[in-house]
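Novice: Listed below are the structures to be examined.
Values in this text are rule-based calculations from the coordinates and carry no lab data. The structure presented is a predicted model; accordingly, all values stated were derived computationally and were not measured. Cβ atoms are built from the backbone, for glycine too; each structure is taken alone.
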Structure I
Amino acid sequence: MYHKPTRVRFGAAYYHEYQRVDRLKTDLDLMAEASFSVIRVGESVWSTWEPQNGTFNLEWLLPVLDGAHERRIGVVLGTPTYAVPPWLARIYPEIAGERATGQRISWGARQEVDFTHPAFRFHAERVVREILARYAAHPGVIGVQVDNEPGNELLHNHGVFQRFIDWLRERYGDVESLNQEWGLVYWSHRLSTWADLWTPDGNAQPQYDLAWRQFQAEQTTEFIAWQAGLAREYVSADQFVTTCMAYDVPAFDDRTMAASLDVAAGNAYYTMQDGLALPNSTHKEQNWRSSGTWSLYLSADRMYSSKRAPFLVTETNAQSIARSSDNRPAYDGQWRQAAWALVSRGAEMIEYWHWHTLHFGAETYWGGVLPHSGRPGRVYREIAELGSEFERAGDAVTGLVPDADVSFVYSARSRWALRAQPPLATDNGSPDRRAYQGLFDPLYRGAFDAKLQARIVHAEHLFTPDSSPQSAAVEHPNLVVPGLYVTRDRDLDWLLEYAESGGHLILGPLTAYADHEARARAEVAPARLHEAAGVWYDEYSNIDNDIAVVACPQPPGAVPVLRLGPGAMATRWVDGLVATTATVLVTYEHRHFRRWPAITTHTCGTGRITVFGTVPNTALAEHLLRWIHTPREANPWRPESQSLTVTSATNHRGERVHFAHNWSWENATLTIPASAVDVLTQEELPVGHLLQLKPWDVRVLRETRPSV
């Protein structure tokens, strides 16, 4: 069971077994001096736990646990099931995963196996039980991490495929229903028996692909839930069970996986140095590593969304994280900035990967807190300062509920569907398999650039019988829905009722275009919403070059004025919007595309529906999100300076906490609109105080009186 910690847990993954000399006491003493409160151990070394089939070596970890406990450092104990030993691969070659039917993944990295195979499950359960029976009751163990970064492969093994057929049979009942739902009359794909179903690596049907992706994600979730169930047989009520989630892997749905865990936990890798500078006019897409300050916050908000609750960062940069040819350790102050940014959005643990830079192996140049020499240096000193800050801050920064000026609806099923049939192209004209992110991320970036705080909400969390559109209109007054391609009729009816109840619904390209099977709907888009939105389209176009856009003059008081600054452009895509009753806000400056509006808005009940028909560049996205949200006066903490951000949250005591960052080389100042206490120094600051922020600095303030 997960309990709110009394301070932000702080530490690193620690692999004493990787060291060529015994330096356990030295390492643990240095950790204690750096105010570490947690380490993660054991998740990568099955062949050390079980060097031969049925022969277990468990005692090597005891000195680590005892030493950590003596220093009041808690331990997250990992199970090693993502990295199988060579003897297991040798004895059971059939457990090898297949990336394509009959083509086995060669052993030699990690996550190469079919984790559904009975032989793997037998041995995985045995080693997990041995480890937990020996150590779960150790007083230093605060939680268990099962497996690591699950969902890295789409498995095409025969047994997996047969389970997929059973899964389809349970969902559709008979092949005739499947023929109808998937449209298998196309290209003579009608099935006469379940035995006719072709294997997924030869598939070109998008309905099949969507089902296959969802099935694969469910298999991964089932595996983690199975292992979490094993762990709960050994852990106490004071210990939590989690896994380390990598949010960019293919066979993965963080929402369903997190539901089987006590707390969500994941990776938050980010580009350091100038990658964190503000202002920043470049736009690089986020993948396994964030690129840009906005992207770091996106990582945090995605992790919060998994359980709609505070989360753990099980891995983040200590030094350079990537390849041996990509070495960019942080500027002074950036470790503090990144860590406090994650905490400001709900992180209750910051754990570096990892403690000691490795001397061998594939990750030799993934830098740790200590360099290859093992001697504490600049990185250690910076991280030790941060540890001291978390210790001083205590529980003032735990149990945080981050503020949300605007909410974004996220859909894993739409992401999978748009990967199969990407609407967007890459620079070289090939299909962009990350098209969903290409629709979603620019709007999130726009909110960040507009200095708004965002909440990410899974579509499945919204569209439930227990979720009231009326309540959502209060909790999420501005709901941005980009690329919600896969939808049920009742989902769209929920969105309509949300707008009628006073919410501002913002629809982007491809939203409400397909049904729950990713079939294009037989009506104009946005389906079931176009009458209320006062706009429709049935034509669209990719664009190779950005198109300038211009705001339309509006009668005084008709609608809020949308002002566009220089450089606002439409990119990648244009919907041929036809306004019926909607007000046109923005049009294209283009001989052909100027016939269609780029952005429209229309009242709906007591709310509003705004539709944008393009992928906005950073300038247009920022202006659009500023328009969507209330004026600046609604949040007096919002800074004017481009290099400053202020994120706010409410802690478990109901106190308002603000995190002010200066993401630049220049000194900056912020006039605070409320009396506050500096959480780290206990200095009392009066309303109107001019807060000084040094280059790459962060200040944490707790309000003592409401903002003026």
Structure II
Amino acid sequence: MDRRQMTFKEVFNEDQEEEMIEELLEIIKKEKNISSLSETLGISEFEILGMVHDLIQNGKNIIVKQYDDGFHLLNKGDIVDSKTAQYSFETDEANEFKFVAISDTRLGSKSQQLAILNDIYRKAQEMGIHNVILCGNISAGLKPITDTESNFIDSTQAQIDYIVANYPKYDGIKTYFITGKEDSKHLSVNNINIGKRIADQRDDMIYLGEDICDINIDRIKMQVMSSRLGKTYTISYRPQQTIDAYRSEDKPDILLYGGLLQMEKFKHRDVNCISIPSVCATDKEMKTKRYSNTIGAWYVTVEADPQGKLKEIHAIDSPYYVTNKNDYKGTSIKVDSSPRKAIDMDNASIETALKVYNYVRNGMSIDTFMSKFHISYKELSGLLHIWEYCGKQVEIVSNGNEMFFKKNVLKKATYSKASMDDLTCTELLVVSDTHFGNIHNQLHLLNDLYREAYNRGITTVLHVGDMTDGNYPNRPENPRLQFLHGFDEQIGYVSEMYPYVDGMTTYYILGSHDETHYKNGQATVDRWLMKERPDMKFLGQDKGEITINKVKYVLDHPGGGSAQSLSYKPQKRIEILESHMKPKVLLIGHYHKSYHFLYRNIQCIQVPALCGKTQFQQKQGLINSVGGYFLKVWSDKKGNIQYMEPEEISYKEKDLWKETGKDKAKVKKLTIDKGIY
């Protein structure tokens, strides 16, 4: 009987059927016409389609398309849902959901930082946090054969095994993760969805999908994303671009943005954006592409109102300044650990080499070893090369008569950042650009911030310039836009109306608007104000410094125009700083924008204004953020910041009073504890 006239099961037994399926999957890794497959495999086209149907039902991502010459097949490996994945969490009894946000662990890379990753999980456990969200690139991905510097594990299966064996596992903590650009290389090259394979073997790790996942926390929308686009010089550009592309109905309340190796937090179009840093040291690709790389994590608390909508979001950043270049050495690579199992020395693989490595002992004779495994000196040299590649330190030493192994077992890298309870916590209020005298100044909001600072026990306030609206005789429209004119009226108003809280000191610098009083009449704001208000301390014109608990803060009020990208101007300010001149915290006024990021190990905040949008800003199409910042800074004995919570207080249009000058008596001075000055 002709073979092709028999049914599939008549021709093949179960073992042969399995071999046939494997052969089919291998052949159609490249697109194939079904008629040619029928010729190659010796079975009918319908039976091939039947096999394909069963494979699709069992999770294989096989594409079937019909063209003029018949059906074509393509094996894309593991199923990847093209739709945006969805996941839901619930808040706890306090209407809160707490999680740690990390990204780019890149395990399998020589730049991985498994010790830091473990420390992040330990801190989460200490804080009672049970959820970790990983925003892509859990693995190092695949590198071209010419790249011998980046990875210590190159194959897809070996990276899966390594992650399953070594990724942190802590009681009560679950890891929810998406895959990113690096992870996708396993799919494009080997048709393996590494995220799904890892989750299948670790019940504490939940795979949320490729690149992006929408998460619902009660009625709060949060999107987790890993960027496939290249990193740009301007740090805020990619996240802003993403948010600008949202339709109004698609906007999440919170956006966690991974893959960009940066740490920033800002609000744009009512979206709370947090860029997630890496947990991987700077690798070859980052250096080649001149990518800045920030390492750390965010500890986030999302608070819902009684209706389940977003009330507040508190995010503590935790940077790591020092990495271990040998972190990957000393960690285990999973191999079959069957005792004294026969080893196939003809199979030149990493797994074989590591099995052999387990037999090596300090002082073992080279001749004994070679005799046991029947290998030549060249093969021994090859084993030594693979062991070095995998981070195993083995040397050959001689006593003059005989050669022996010297096995240097490296200790696993460890990292232990101090807990918050063991650090000094400093709480501050930061404000800027009050522009007293302008018809849009918002004294009632400044009062609101000082009142809240008093309730929190804060005793130090930093004001980053442009306290007054100044005097611009070259601007004919200026008198119409002010309800206080000239030095006497504006400084008198500050002296009389600026909030006073007994025991609270305001440290301030002067900005370009304040300086106009000196330029036009050599009237010095600082001298007069300090006479009238001893609770207000002058730090400088345009720039000032203050050290609190050994942490150096610089207050900076630059000049010049604004930029559309939030980070562009502060990046330029930071880049001109020489290393020995860098502060720990840089506070920038003038731009009336709200933005926080970590750059060159400097915690930088653009401080919003306490003045409504002016005619000038309206004409120029500029953003005008209104609010202030409460800062919590946890520092060690040397003044290094280990954690910081930049809490932005943002006011909406409905909170602002219009043209306050028309009824300046409407706002009363805030005085607490009957301070006298």
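Novice: Out of I, II, which structure matches 1.00 when FRET efficiency 1/(1 + (r/R0)^6) of positions 22 and 318 (r between Cβ atoms, R0 = 41 Å, to 0.05) is calculated?
Specialist: Working: I: 1.00; II: 0.30.
Derived from the structure labelled I.
Novice: Among the shown structures I, II, from which was the value 0.9 of distance in nm of label points 7 Å out along Cα→Cβ at positions 406 and 454 calculated? Don't jump to the answer; show the numbers that get you there.
Specialist: Numbers: I: 0.9; II: 7.1.
Only one of I, II returns 0.9 for distance in nm of label points 7 Å out along Cα→Cβ at positions 406 and 454, namely I.
Novice: With mean projected area of the Cα convex hull in nm² computed per structure, which member of I, II shows the largest figure?
Specialist: II
Novice: Between I, II, which one scores greatest on distance in nm of label points 7 Å out along Cα→Cβ at positions 38 and 558?
Specialist: II
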